[in-house]
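Student: Each structure below appears as structure tokens.
Please treat every number below as a calculation from the coordinates, not as lab data. Bear in mind that the values here come from a model prediction, so they are computed numbers and not experimental data.
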Structure 1
Amino acid sequence: MFDQAYARRTAGSGGLHAYPDPEVFTAETPLGHYQGITDQVKMSDTPGAYRHILLPRGACRPEWLPVA
């Protein structure tokens, strides 16, 4: 599909082809302080953030799901 020599030459060459620095975030979670990086690809149909970063299994209080 792509000319591999062109792809190797172009990747990281600057401008639109530069590798962006990762965006770092920190959060307090039930498992303690967490530092991570965001996704470098922005998708239009996915949320920009999630409510829970790290959540151990069984940490949520039990509750009945609503009847559909």
Structure 2
Amino acid sequence: MNKNLLESIMKAHGDTGGTLSHFLGIARTTFSAKINEKNGAEFTQSEISRIKAKYLLNAETVDAIFFDSNVS
């Protein structure tokens, strides 16, 4: 996961971990675990879809954020 890319997109839209976690309907601590990839936590397909829609992301950007195995 490319945490820095997601955080830069969030910041550009005036969002924080707290606001995005609220939008996704998950606890802030759960969001933190997912964005930091702690204990195997990952965003669900539904959450990724909602993030994509919220920020009007194209497929390439979604892949770069969530599926780029070269970024840790």
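Student: When you work out relative contact order in percent (Cα under 8 Å, 6 or more apart) for each of the structures 1, 2, which one comes out largest?
Tutor: Ranking 1, 2 on relative contact order in percent (Cα under 8 Å, 6 or more apart), first place is 2.
Student: A value of -2500 was computed for helix-only ellipticity at 222 nm (-39500 (n - 2.57) for each DSSP H run of 4 or more, over all residues; to 500); which of 1, 2 is the source structure? Mind dumping the intermediate values first?
Tutor: On the way: 1: -2500; 2: -17500.
This figure was derived from 1.
Student: Match the computed value 39, 18, 10 of semi-axes √(5λ) of the Cα gyration tensor in Å to one of the structures 1, 2, and report its label.
Tutor: 1
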